[in-house]
Structure 1
Amino acid sequence: MTLSEDQVTQLLNDGIVCIGCGARFQSTKRGVPGYLNEHKLRSYLSSLNSVDDPINLLCERCFKLKNYNQIEPVAFDSDHFQKILTSISDKKALVLYLVDLFDVGGSMINGLTRFIGNNPVVLVGNKFDILPKSVKKNKIANWLTKEAKNEGIKVLKTVVLSADKGDSGQYLLEEISDYIDEYEEIFVVGVTNVGKSTLINQIIKQISGRGSVITTSRFPGTTLDKIEIPLTEKTRVIDTPGIIHDSQMAHFIDSKDFKYLLPNKEVKAGTLQLSKGQAIFLAGLGWIDFLNKSKISVTAYFENNIELHRGKIENAEKLFSSQAGRLLKPTVLKEYRELEKKEIKLKANQDFAIAGLGWFTFHDSAPICFHLPKGLAFSVRQAEI
């Protein structure tokens, strides 16, 4: 027995949501979250045997994302995402706060406690498999805990993992098992593209044996509203939209070049010996003048396809203006080619990290002058590795 037209209409009036992004289905405004052609939507619903049947349906945006790797812009701004996160502060909940171990500064949420109140935090460092194999989990966990403390975040526990690995769901559940029964809601929060939905898909697989049900992609801004997944009879896990950080490098380049920013395998670090008067070009994304008076040593951690070109400071500006997009690839979009210039000094055992791109570890103290797109975030921190 299939549903009648009245039952289908009632379901639509009650509101049903896309299993991929959590947006409520609608058929009136294409380009707005939850859009699906009315004929397709009604046809699917009418094929159900009961109004209580699970609705495993994707909106047009999620369908294209899942099957064709195509992302479409949506009519939500960061204020919408922030309002969703702010509601956490009114609840008694556990917060799983995901950060990207390859982009820690760029993936931290400024003023997190503003959104989550006094709720306890388990800090989850994702993409551990991207770091060199010689790095130990406990060392990274200790370093990450200190970085969070510097941001005013006190954590119950720090967990380091790789969300796209098959045992990550089981591993995380074991690590937080002492806290699960204390809370009815466990919120997963983080910036876009940090791996929240990937991790929750692994949790779903662990507790139910089902495959991925939440849309994931290499593009920022996939989950548009809260998605709730039962964990136990008492507790549910809630995936939230990512806060969009427009100060990450991904917002300064063409989407076809995202592959240069998002490593999917171990990053091969390279150590450079730099003499006085040398500059390093970060492909066509900008460059750094090294103002040291003697030879220094730095180690570079960037996606393996990013080419670092060495040159002379006096020729740097001319080379960049003539070769960005040619010899120097990938490059920033034309509207960001006018670079900001700033001079800072790094100490030995400090990182100069560029949001959404990578970092240099300084083994000797040295002043530098960087030339990067205006608005791109950077940070100076104790060495991560």
Structure 2
Amino acid sequence: MASSFFFTTLLLLAVIPAVIPCPPSERAALLAFKAALTEPYLGIFNSWTGTNCCQGWYGVACHPTSGHVTDINLRGESQDPIFQKLGRSGYMTGKLSPEVCNLGNLTTLVVADWKAIAGEIPACITSLFSLQILDLTGNQIAGKIPTDIGNLQNIVVLSLSDNKISREIPSSLVNLVRLMHLDLSNNQLAGELPYNFGKLTMLSRVLLSGNQLTGSIPKSVAKMNRLADLDISSNRLTGLIPTELGKMKVLSTLKLDCNSMMGQVPSTLLSNTGMGILNLSRNGFSGTIPDVFCANSYFMVLDLSFNNLSGRIPNSLSASKFMGHLDLSYNHLCGTIPIGTPFDHLDAASFSNNDCLCGNPLKAC
């Protein structure tokens, strides 16, 4: 009977999780992190009290057995009841304290969409070698991306969009070999993309729009075999589109609009049946539109407007399986607009301001 009771007790102890308190040093680091920020409306930091930051601290999570802090997840746009009760999104001022770097087991650091957090990204953040997700989007963070960002070998998501980050993209970024999602859009980044950008072969999304990037697109990008979404619109890119981009099997969205690129539109881009969204508008592309469309061409968006394209609209375009949005306006195209199902729903704006196009939906030839 005694031995049965003993084993039953052991079993109960095994299934009832013990609340492991966080180390005092990590609690101190969190309190210093909190002290550098001011959140006046929601009161999310009101829960950051007591000796155990692993229990009940809003947005904080710990390892179940060691008690080390592993996650800080604070989003200013959330479905959390705190936000719904007050009917507002988050607002926070202050800066990111370097004390956060004392959380050596941190795997997730999300401080996103608070609108007014300023200062710089602490340089010491590159010492958080366990970090997998770094999301600081939607603030007023300035300065540069830390030079040694490439030290974060385990990072999978890097999102710094909608801030005021400037300077160049650090060359060490290409060392983030596990990176799958990169979003640096809507900042003030300048300079060229690293020539060996294609080393980031795990990337599926690259969002770099709304910066001041210059130079041309590195040919090495074509080595990103998992890349599905590439957006470098609204920058200052020059040069040609590498023909290799059209041979990428997974790439389905390519946005290069609002740059200063030139040359011909590679036929490989238009013949790639996996390409669904292609926006090359507001550049300086010239020559004719390649006549390479087929029955498997399926474009949700094909925008070639505001360029210097000339010649006829290719007849093969009418053979496309689907053409959701087509814009060929503001070019130097001439001749008869092809007829066919893809054109039935298009209005005159898709073809306006060319040299001498005619036919439905424009005036008769």
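Each reported figure results from applying straightforward, stated rules to the coordinates on display, with no laboratory input. Just so we're clear, the structure is a prediction, and the values are computed from it rather than from any experiment. Cβ atoms are built from the backbone, for glycine too; each structure is taken alone.
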For which of the structures 1, 2 does the calculation of Cα Rg over 2.2 N^0.38 Å, for residues 135-222 alone return 0.98?
2
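Ranked by FRET efficiency 1/(1 + (r/R0)^6) of positions 255 and 295 (r between Cβ atoms, R0 = 30 Å, to 0.05), which of 1, 2 sits at the highest value? Working shown, then result.
Values: 1: 0.15; 2: 0.75.
Answer by largest value of FRET efficiency 1/(1 + (r/R0)^6) of positions 255 and 295 (r between Cβ atoms, R0 = 30 Å, to 0.05): 2.
Looking just at FRET efficiency 1/(1 + (r/R0)^6) of positions 151 and 351 (r between Cβ atoms, R0 = 35 Å, to 0.05), which of the labels 1, 2 belongs to the structure with the highest value? Before the final figure, lay out each step's value.
Values: 1: 1.00; 2: 0.10.
Once FRET efficiency 1/(1 + (r/R0)^6) of positions 151 and 351 (r between Cβ atoms, R0 = 35 Å, to 0.05) is tallied for 1, 2, the winner is 1.
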Name the one structure among 1, 2 that relative contact order in percent (Cα under 8 Å, 6 or more apart) of 14 was derived from.
1
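For the read-out Kirkwood radius over Cα pairs in Å, a value of 23.5 was computed from one structure; give its label from 1, 2. List each step's numbers first, then the result.
On the way: 1: 22.6; 2: 23.5.
Source structure for this number: 2.
Name the one structure among 1, 2 that helix-only ellipticity at 222 nm (-39500 (n - 2.57) for each DSSP H run of 4 or more, over all residues; to 500) of -3000 was derived from. Numbers along the way, then the final one.
Details: 1: -7000; 2: -3000.
The value was obtained from structure 2.
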Have a look at 1, 2 and say which one yields 1.00 for FRET efficiency 1/(1 + (r/R0)^6) of positions 127 and 263 (r between Cβ atoms, R0 = 30 Å, to 0.05), as calculated.
1
